[in-house]
Structure 1
Amino acid sequence: MRVDILASGSTGNCIALTSDKNTILIDAGIAKTKIDRRLVEVGIQPSNVRAIFVTHAHGDHIKGLPLANKYRIPIFAGVGEWKTIQCIDEALQRHIKAREKINLESIGFYVEPFGTHHDAMDPLGYAVCDYEGNKCSICLDTGKVDEYMLSAMEYSNTYIIESNHEPNMVEAGNYPPSVKARVLSDIGHLSNMQTAAALTKLVNGLGEKIYLTHLSSKNNMPGLAEMTTKRALAKKGFKEGKHYFLEVC
């Protein structure tokens, strides 16, 4: 399974997963014209996108969803999220729930949504498998990682997970108190330490690929996110480049 991070961060999120010649998108949070262009830049024809899975209906995850109307792509999103998703042809809408198994046999993917913890109606993460035995787990906006989420993501070849902020930077920053409280809450975003703690429970040192995503431009630094995870995995005796591979997006 090939992974292409087309966009990551508070300005927009979009991930392309490709198996054989079929691609699915996780989120479409940048303008549809940008998605079109970035797909072509990484060698994917937009007409080969077979499905879009939405984590939740905040703007930085759904801005480009009208792309689906152009290419007639079905969109999968939690039942509650459809209350705020607009301008999508009804025939393309797929209402799903956590723990519902979605077998896309015709395009070579099997998807299992799992519930996350964010201030949205029905937020989801996704464990995506192809028919060659690969598994990629995507966990974006969430204030915590619980045991069910860990069990849904375990034994993945690839982990795409947010490492959003460093709490001290949030506290020292210029966000209003209400925004700081939201970011740091159990329905906000994962800190570097929370992400590292989750990965120590998931990574088995078998060459897993880790993508740290959705970093805050104001409350984090790529090097800080990277070193926090590396230090945590080093305590398990794992070395980057040998036991796992890490990329900060």
Structure 2
Amino acid sequence: MDASLDDPSRVEAIRRCIQAKPALERWYRECYAKYAACIGRTQVDGAVLELGSGGGFVRTLLPDVITSDVLPYDGVDRVIDAAALPFDAGSLRAILMLNVFHHIPDVGAFLGEAERCLAPGGRLFMIDQHVGWISRPILARAHHEPFDADTRDWRFPSEGPLRSANGALAWIVFQRDRTLLAARHPALRLERYDPHTPLRYFLAGGLRPWSLLPGWAFPVASVFDRSLVALSPRFGSFVDVELVRV
């Protein structure tokens, strides 16, 4: 896979890509609104951390969030490895993630760190890829990132933060292996796993240079996406995952 994906200088190109696509920017804003709602549900003190901030713009909507990434992107507050969080025990109110979980090579180590750093009542909230009826063939055959829904291992070898991934990882940990999750990480209670967004992100082209979804059509596509998920959550291509530190 192209090693340039892990070049920190790409951050400006990523930001321009998001800003140039009205539908994609609106999708990001929708995700950040979910961040805000999660923070509002978290009635404890502490800092709020976003992992994998990359080229996003969360600080324009949530200025108190600590932004971070494993790569030294210009503009992020901290360079952080999710498997070794540099925070005191119980010091975080919330940990937020957007399209990041499936890039963490050892999510067991990360979840252990989340248990340690979150205050009791704190929340871990992520939006990530879901293995659904529409997304499975796209992620397995048409997406540039690795995908393995059959692996029994939550870890994968890392050749670089963005080149390495398992697009099925959120589904594996929080759905297929949820009993194992409860046994390994009893201090993190899975509160919800809600699939959504069957088509909008893919039609917007993600972080690729093209888009098939103009901004004016985003509300119509949103209604269609919600209608599909209402028929069955298995249409969802992305998922909201929320866990509470007990």
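What follows draws every value from the coordinates through simple rules; no lab data is involved. All of these numbers come straight from a predicted model, not from anything done at the bench. Cβ atoms are built from the backbone, for glycine too; each structure is taken alone.
Points worth noting:
- For the set 1, 2, ranking by Kirkwood radius over Cα pairs in Å, for residues 16-111 alone places 2 highest.
- When distance in nm of label points 7 Å out along Cα→Cβ at positions 56 and 216 is computed across structures 1, 2, the figure 1.5 traces back to 1.
- With relative contact order in percent (Cα under 8 Å, 6 or more apart) derived as 22, matching label from 1, 2: 2
- Identity of the structure behind 2.7 (criterion: distance in nm of label points 7 Å out along Cα→Cβ at positions 64 and 128, calculated), options 1, 2: 2
- Origin of the value 2.9, where distance in nm of label points 7 Å out along Cα→Cβ at positions 136 and 224 was derived from one of 1, 2: 1
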